[in-house]
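Have a look at these structures, which come just after this line.
Please treat every number below as a calculation from the coordinates, not as lab data. Remember, it's a predicted structure, so these values are computed and weren't measured experimentally. Cβ atoms are built from the backbone, for glycine too; each structure is taken alone.
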Structure 1
Amino acid sequence: MSIDDSAARKEVRMNRLKRLSILVVLFLAAFIPTVFAGEQPLAIFHAFNDPFTLVESYVCELAGQGYSHVQISPAQKSNPARAWYARYQPVDFAVIGGMGTESDLKKLTDKAHECGMKVIADVVFNHMSSMDEYKGLDKFPGLAPADFHRQCAIDYSKRDSVRSCWLGGDLPDLDQSRPGVQNVQKAHIRKLLSLGIDGFRFDAAKHIDPAIVKDYIDLIDRESNGRTWNYLEVIEDDGTQATDYNWIAPVTDFVLYKESLRKAFGFGGDLRLLKLPVAVNDSRSIVFGRNHDTVPENNQNCIVGCYDSREDSYLATAYVLARESGVPLVLNWDNYDAPYISTGVKFRQIMTQRGRSAMNVKENVLGVIDSPVVMMMERGSEGFFVLNKSADRFDIPVLDLTLTNLEGCYRELRRKFTVAIERKDGKKFVTRWGRWDRGGLEIYGRDALYFIRERWEQCR
């Protein structure tokens with residue numbers, strides 16, 4: 001046998017081993033669970049109680065404002081009453097109805113995808129409708145009376161009670177361990193995915209066992225090949241913590257809302273609390289100035305507490321949009337009512353883009369203004385945010401920014417004026433605020449301003 005023959009045989013054996021190794025890897029991969037994570041939203045527009053056809057008409061405008069996702073109301077057939085909470089009382093998971101038809105929803109997702117937007121669907125899997133015709137629990141399509149927990153009042157200090165008793169005392173609580181329940185709910189997920197849905201919000205997730213929620217999220221990840229982004233509504237109480245669920249998916253940050261935002265932006269509040277805000281320790285959490293659960297119902301108390309003034313919630317929304325961490329959820333009404341909110345979305349989009357280019361966009365509430373009603377936040381060297389929650393104009397002639405990352409020329413996104421920050425004798429000051437004959441800082445009452453760094457020539 002020649003040396004050449006020996007080398008050839010060796011190469012054949014090596015090729016066989018390589019092919020065998022590939023087969024082994026593929027074989028093992030079939031049994032190793034894969035963890036998927038869709039792209040985290042930049043900002044979510046909550047199209048609260050808007051019909052699908054209406055959302056389709058403005059979804060591309062949202063893309064222009066800087067939003068990456070739009071969240072729709074629950075799509076399943078539900079209580080036909082006009083009140084918004086009726087959408088959260090399912091009747092039939094097999095039927096799309098209430099906010100529009102299957103065709104309406106498909107047209108919406110197609111339109112959204114054309115302009116680069118993604119659509120998050122709200123799903124209500126914890127309970128069904130309390131309508132009189134369903135009191136016997138034997139009329140819900142695909143479900144049987146045995147698919148429900150027995151009626152009982154929730155004791156929020158006990159996890160088992162939270163996960164098995166009836167929400168509000170009258171909404172029939174589903175037992176997700178039952179195959180019949182899982183079948184109809186998983187079919188609903190698959191239907192929504194087939195209609196182009198890009199993510200899911202799980203309503204009342206804390207009322208469902210975490211293992212079952214995880215099973216649903218795993219199904220979504222498998223069926224979508226990991227392209228969806230999902231989150232869970234979790235309102236902390238004596239028996240439930242965010243950490244009980246945020247290992248599965250991001251959760252709603254009601255801790256930030258209740259412990260920081262309402263205390264800082266409410267009547268008599270102090271914005272200096274936001275220097276070190278109390279929040280869920282998770283940069284993926286959904287953050288909001290207010291959401292549909294914090295809106296007063298018929299001018300009565302909110303479900304989860306609310307502000308004394310809607311303007312307070314608008315300013316809180318402006319703040320969460322200015323931050324680096326979290327995923328802001330913006331209520332549709334607020335986006336329309338407060339002009340600086342859409343500006344905040346654009347600011348967030350620009351800061352995110354610059355952060356991806358390795359620019360410094362770290363958030364930091366600055367101590368340069370020691371006031372309970374005015375705050376200033378830097379986003380590294382690339383931008384800054386100023387907010388005034390009082391009704392009075394705030395005006396100071398000198399602002400020392402020596403101990404900050406800010407320097408150069410900045411442009412306010414909505415009002416378009418420029419600000420210059422320059423070094424003088426080893427320190428940094430605002431030398432131009434809109435015009436060269438004034439420095440310092442000026443902001444009108446109940447307003448929010450967003451600044452992005454520009455070339456120095458823009459300030460000349």
Structure 2
Amino acid sequence: MSENSYRFETKRIHSGYVPGDNNDSVNVPIYQTASFNFRDIDRAQRLLRGVEIASVYTRVTNPTVAALEERVRDLDGGAAAIAFASGMAAITNTLLALAEGGGNIIYASSLYGGTQETLVNFLSRFGVETRPVANRHAAAAYGTLIDANTRAVYLESFSNPNGEIYDIEAIAEVAHRQGVPLVVDNTVATPYLFRPFEHGADIAVYSLTKGLGGHGNLIGGVVVEKGGFHYAPYRFPQFYKKYYKIRDIDGIPRSPMDFSADFPLVIALRMFYLEFLGAALSPFDAYLALQGMSTLVERLDKQVATTEKLVKFLEGRDEVAWVRHPAAKTSPYKALAQRYFPSGTPALFSFGFAGNRDELKAFFNALKLFSYHVNLGDVRSLIVNSPETTHGEFTPELLEQADIPTNLVRISVGLENANDLIADLAQAFDAVFQ
């Protein structure tokens with residue numbers, strides 16, 4: 001079998017790394033060094049001009065980080081990938097690079113709090129206009145906001161915290177019809193549960209901190225470019241501008257498109273944004289992410305199965321007003337889940353706590369297994385009141401727009417025994433309401 005024919009379960013362990021090129025180390029080594037020896041003057045020029053590809057300085061390239069980038073790229077089936085020091089760095093750098101010079105970004109109006117705050121109140125400081133799609137489930141609604149200066153449509157494949165699923169193929173078609181790329185945050189789903197490029201996405205962004213890393217022990221992010229999208233010069237002039245910094249071996253200035261017409265975004269991110277803003281992923285965090293990815297399939301399979309059991313349990317409790325997850329009886333996303341998530345929907349869901357805030361506080365305090373903090377995709381099961389934490393930046397108006405009521409509780413399901421988790425929730429409810 002060729003490497004290209006390997007299935008997902010094999011790629012998440014082997015892609016992007018050859019032991020024979022690394023002193024036969026079975027695990028990817030941690031190249032904990034700031035810089036790399038040029039060896040001689042001629043090789044230095046080949047490396048700096050891109051004629052020879054190898055690591056030069058860890059802020060821009062590093063073998064451990066490169067192995068991670070290649071592995072995620074292969075899992076997604078993209079053309080190129082670049083890692084960052086955090087998921088937010090991956091998101092913000094991507095949007096800034098696309099909207100460079102003052103473009104606008106169209107986005108679904110229910111996103112992770114940090115992302116939405118970036119779109120609502122931060123990118124405008126850099127001349128970027130952002131436009132929320134209030135009717136975010138209607139593909140046509142995205143098209144009505146696109147104009148000649150739109151640089152991207154942005155959404156999540158599985159929204160945090162509501163577990164909303166969008167008709168991504170329909171939204172991609174609307175965006176592509178007007179020459180705009182679709183950026184999908186696939187953090188919650190990971191490439192195992194959702195394949196963004198197979199459904200019209202052009203760029204995928206991830207927080208490695210969540211499901212890909214999976215152990216709550218690292219901070220990191222990655223951007224994957226599918227390749228082949230036509231970045232029109234009038235809409236993306238920054239990809240066509242020639243820079244002496246990325247000149248060729250003969251000293252002729254080049255543009256990101258000259259460097260690679262297949263993935264100019266990743267080129268621009270690496271040559272300018274990563275180098276100048278410096279949000280580089282550390283080799284050690286890249287190593288941790290690689291270790292986490294090696295068990296991705298087994299972790300997510302168990303978490304998906306446990307989630308379905310928890311959803312069923314909570315639907316039967318009087319203390320629960322509603323449950324939001326495609327596995328819930330009343331979910332409007334069942335058909336989309338079957339279409340887009342054949343291996344199961346992510347282990348993240350929310351429910352409405354049928355009590356006041358003091359009772360919610362007592363409920364959290366009574367839990368013994370669930371950890372109260374704002375990460376997700378961990379081996380531990382986590383619980384949090386999103387309106388005051390992960391989405392605490394939202395004004396009441398934004399909370400209403402995103403359909404996040406004040407009684408919303410979010411659960412990220414870990415690897416504990418499902419019956420133990422159910423028992424923990426049950427005893428916490430009983431401690432408060434009996």
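When distance in nm of label points 7 Å out along Cα→Cβ at positions 226 and 250 is computed across structures 1, 2, the figure 1.8 traces back to 1. Assuming 16.8 is mean count of other Cβ atoms within 10 Å over residues 178-185 as calculated from a single structure, say which of 1, 2 it is. Computed on structure 1.
When FRET efficiency 1/(1 + (r/R0)^6) of positions 162 and 354 (r between Cβ atoms, R0 = 41 Å, to 0.05) is calculated for each of structures 1, 2, structure 2 gives the greatest result. Taking FRET efficiency 1/(1 + (r/R0)^6) of positions 106 and 266 (r between Cβ atoms, R0 = 30 Å, to 0.05) as the criterion, the top-ranked structure out of 1, 2 is 2, with the highest value.
Each of the structures 1, 2 was assessed by FRET efficiency 1/(1 + (r/R0)^6) of positions 194 and 418 (r between Cβ atoms, R0 = 25 Å, to 0.05); the largest value belongs to 2. Quick check: 26.3, 97 is what I get for Rg and Dmax of the Cα atoms in Å, calculated from one of 1, 2. Which structure matches? Here the read-out was taken from 1. Work out the source of 17 here, i.e. which of 1, 2 gives that when relative contact order in percent (Cα under 8 Å, 6 or more apart) is computed. Answer for the origin of the read-out: 2.
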